[in-house]
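Colleague: Pasting the structures here.
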Structure 1
Amino acid sequence: MTDDITKRFWKALDASPCLMVGLTGERDHRIPMNAQLDKDADSAFWFFTATDNRLAAGGPAMAQFASKGHDLFACIAGTLRTETDRAVLDRLWNNGIAAWYEGGKSDPKLLLLRFDLDNAEIWTADPGIKGLFKLATGLTMKNGELGQHAEVTL
């Protein structure tokens, strides 16, 4: 089940890469960020941001995710770090990112953060026919009839 739910997570994140991200232990509200995915990297994703963004300092962080169809949810723990590999920046750069940075890839405020993934809790909301019937009629749901839950190491 863990491999299946992890694959579903990556597929859902690829389809809708928006997450709410914040530094662990900070009382600041979480910030919506658009994850940049690399099909060859299953233990990290990246965010383009500005050097004056409150996430710029990096450190232990949490990200919350809800899929486009609201059938998968995840809370992800990891560490934000400045990405220093220019090849990664070049690979992830696109016109949607360029629109935010007047100086392009050389903009002095441009910062690429890597979110190194530690672990996550993932929930699916997929009740199936039996679960839908119980929800519609008010019958008591049993654990597992609404979806799956797993704690995974990413």
Structure 2
Amino acid sequence: MRFLARAHQMPARLSVGAFVVNSGLSKLKGGDEAAEQTHGTAKAAYPFLESQDPRDFTRMLGTAEVALGTALMVPLVPSLLAGAALTAFAGGLTGLYLRLPGMREPGGLRPTQQGIPLAKDFWLLGIGSALVLEELGQARAGRRGRR
């Protein structure tokens, strides 16, 4: 596993990382009303979150976002690890888009006006997947070269 991000990966890692850190900090600074709204959206898509305290849930989510965004922005964090974390996180966010009513046009994946803010999570999923696939491909090529 590489211990430094590749230079060409850093623009994507920095822009996504800054976006995710900002989102996390906003959640950590938000009050009870914002926590209720965040938790309400999450539990509508993922009913198992119903038992979570809204404030604790939002604090955990905000902390996770700050940690993920920071990992993306620090070049010492391997791209395979940062990409896998982003892919997992974006997968959960994409689930919101796919599960919440009114986010998509009937019978397809095209977003409604309401769904556009959540549809962007597909980009995060694509960026995370690209980081993972590049690193796995490089590792495979390296193994072939040593034979």
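Colleague: Tell me which structure, out of 1, 2, gives -24000 once helix-only ellipticity at 222 nm (-39500 (n - 2.57) for each DSSP H run of 4 or more, over all residues; to 500) is calculated.
Modeller: For helix-only ellipticity at 222 nm (-39500 (n - 2.57) for each DSSP H run of 4 or more, over all residues; to 500), the value -24000 is produced by structure 2.
Colleague: If you work out distance in nm of label points 7 Å out along Cα→Cβ at positions 27 and 51 for 1, 2, which one comes out largest?
Modeller: Numbers: 1: 3.0; 2: 2.0.
For this comparison of distance in nm of label points 7 Å out along Cα→Cβ at positions 27 and 51, the top structure is 1.
Colleague: Given a value of 20.6 for mean count of other Cβ atoms within 10 Å over residues 83-90, calculated from one of 1, 2, which structure does it belong to?
Modeller: On the way: 1: 12.6; 2: 20.6.
Among 1, 2, the structure yielding 20.6 for mean count of other Cβ atoms within 10 Å over residues 83-90 is 2.
Colleague: Kindly point out which one of 1, 2 the value 0.30 was derived from, the read-out being FRET efficiency 1/(1 + (r/R0)^6) of positions 43 and 99 (r between Cβ atoms, R0 = 25 Å, to 0.05).
Modeller: Answer for the origin of the read-out: 1.
Colleague: Tell me which of 1, 2 gives 0.35 when you compute FRET efficiency 1/(1 + (r/R0)^6) of positions 35 and 75 (r between Cβ atoms, R0 = 30 Å, to 0.05).
Modeller: Details: 1: 1.00; 2: 0.35.
Answer for the origin of the read-out: 2.
We did not get these values from a lab; they are worked out from the coordinates using the rules stated. Keep in mind that what you see is a predicted model, and the values were worked out from it rather than measured. Cβ atoms are built from the backbone, for glycine too; each structure is taken alone.
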